[in-house]
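Throughout, read-outs are computed from the coordinates displayed, never taken from laboratory work. The shown structure was predicted, so the numbers you read here are calculated from the model rather than taken from an experiment. Cβ atoms are built from the backbone, for glycine too; each structure is taken alone.
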Structure 1
């Protein structure tokens with residue numbers, strides 16, 4: 001985000017009210033300016049002081065309270081907002097807005113704003129599936145309002161089913177994505193690979209590498225935030241799949257190869273940031289290999305070179321590779337860009353303390369096909385992804 005963005009959070013009465021605090025905390029950590037409007041029933045669950053402390057702004061709870069400054073508050077907040085998010089959104093507020101009712105500060109502000117409005121519903125499963133509520137949701141979606149669907153699970157009332165507020169990390173991620181001012185990948189299809197692959201030795205053992213997937217996930221999130229339709233094909237990681245992205249989980253080199261090839265022809269930009277195994281076990285053992293008295297010797301054979309295969313197939317696609325090296329970084333990366341017919345390669349030294357596997361930051365050099373070098377300073381991996389797409393988009397223009 002280029003400048004500080006303002007989000008107005010509308011908090012309705014429900015047991016999930018306290019979860020809105022976590023969303024606000026996550027937004028504040030990303031330097032988002034947050035204002036909060038609470039309905040009267042919401043204040044029965046959590047004190048406005050809690051929201052005031054986290055948002056660092058006065059919380060509005062009463063439409064007729066004396067304003068702190070001379071301004072019509074619902075109009076003022078409606079104009080300030082880059083986005084409004086209703087967390088949790090009750091059947092009551094959904095019904096009000098769907099039918100044009102504005103009788104409190106929250107509903108009047110929603111009616112007065114021209115900013116995008118996002119609802120994150122949370123309610124009893126029978127209420128959520130009620131045909132009237134579903135009709136109201138469908139009507140609002142048709143009018144351009146967006147919804148973050150609730151999860152299924154055990155609700156506070158003891159019922160099990162749809163109606164549980166979506167994960168707060170996912171809600172914050174969705175909001176941050178909507179706030180991104182760059183939408184220069186609108187209409188583009190971006191295919192990203194991430195994480196390690198594994199090669200099985202026997203039913204209980206395998207070999208892999210230390211890739212955490214963080215770089216690839218950051219690339220996928222950045223592409224999504226800039227308006228692209230994104231597919232992320234990932235090996236095993238401990239990361240949560242990003243929201244708003246087609247996510248495909250794989251394990252082996254061959255599985256990744258198959259999934260990539262299915263989508264390659266329809267993709268505009270392919271970013272191969274996965275740490276794919278170059279070798280696989282020559283003879284897989286169907287039974288667990290028992291410990292013997294001597295050494296265990298394993299024989300390996302070459303596996304698919306997915307990136308090289310794509311380089312041979314590509315037509316109008318932009319193909320980006322990654323080179324994780326421990327020595328001769330630039331020389332090895334330049335060799336890879338030629339050998340695999342890449343448009344760009346992102347080279348990083350895995351021995352650098354600020355770069356490499358499992359780190360939140362990276363220090364890379366982006367190399368173009370013409371061997372132009374663009375060294376980047378140490379930055380978090382999302383910013384590295386942003387810099388990569390800045391370069392690609394500029395060249396496309």
Structure 2
């Protein structure tokens with residue numbers, strides 16, 4: 001069933017960014033109803049929101065009704081989440097002080113859905129003690145805020161108050177709208193990305209992992225209600241919100257962080273591509289380029305997954321197998337050798353999935369001998385299927 005978001009748009013230069021919020025949510029199959037304040041219509045026309053949402057936009061509380069319902073009550077009841085973006089000092093102040101004198105403030109007062117404000121305003125206005133007091137008051141009542149960021153304002157000043165990136169706002173909304181909340185109260189530990197093995201102060205050995213699969217798994221666990229820690233090697237990905245992110249570089253650093261968290265974790269998903277080898281000797285000085293070649297010895301690095309398997313008691317431990325041949329056989333060997341509960345195997349030779357791709361194609365094997373084949377799909381859908389499988393019998 002489609003989820004319903006009511007988007008309240010109040011007047012400010014950031015109104016145009018709310019159009020992207022609507023577009024992104026509609027692409028995620030979310031039904032969006034827009035309420036605009038009178039001042040918001042001075043910046044962007046209702047027709048723009050109507051075209052993107054494919055729903056009539058509500059502006060006037062006393063306009064000719066399009067249906068028999070009392071509109072602010074109808075939208076208040078319909079909403080699974082009510083997002084106010086951008087939220088001006090005016091609408092924040094109204095709600096904080098119980099004023100309901102237009103369609104947006106009235107609908108906010110009437111809804112029992114989660115209400116999230118994404119403020120955007122001049123820095124001096126945002127930092128005004130009255131505005132901060134109103135925000136604090138609303139938070140005490142259970143209203144949530146997506147804090148603005150620092151940056152250059154349309155008025156030319158620089159500071160806090162800049163509207164958060166629409167993608168970040170949408171990510172927060174999707175977290176709230178996720179249909180499954182079966183990981184509430186669980187601690188989930190995810191590793192992602194590559195690790196590096198330094199050769200000298202300039203050079204290192206690494207691999208092609210981008211971290212996309214691990215980040216998708218961490219977000220899925222978060223959206224299902226888990227307390228998530230993501231231990232990540234170097235990636236170009238933005239750290240996801242509402243997740244405890246620990247950044248590391250080397251195999252040893254990842255091992256240390258994972259072992260600190262292992263005993264308190266309920267589910268551990270080791271999707272990182274951890275370096276198996278490291279140089280036998282690290283050069284503290286940059287190795288100069290000579291006329292000939294360069295050679296050095298490699299030694300085995302820590303097998304973190306093996307150590308976790310040996311320590312495992314009540315935890316559910318999931319590993320990954322990136323293979324170029326004998327995919328199922330090699331994954332099964334790894335599953336049993338490292339005492340895993342599940343292993344996710346993917347063929348790294350496939351040209352349309354895997355490293356750097358938005359999609360993957362995997363086999364999920366369990367210690368009980370079950371095999372689940374997931375054909376090409378987004379890494380987000382792979383993550384969703386993975387938790388469905390893990391939680392199916394629990």
Check your understanding: distance in nm of label points 7 Å out along Cα→Cβ at positions 108 and 364 computed as 4.0: which structure among 1, 2?
Key -> 2
Check your understanding: Which of 1, 2 yields 4.4 for distance in nm of label points 7 Å out along Cα→Cβ at positions 44 and 340, as computed?
Key -> 2
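Mean count of other Cβ atoms within 10 Å over residues 36-43 computed as 18.8: which structure among 1, 2? Show your work: numbers first, answer last.
Values: 1: 21.4; 2: 18.8.
It traces back to 2.
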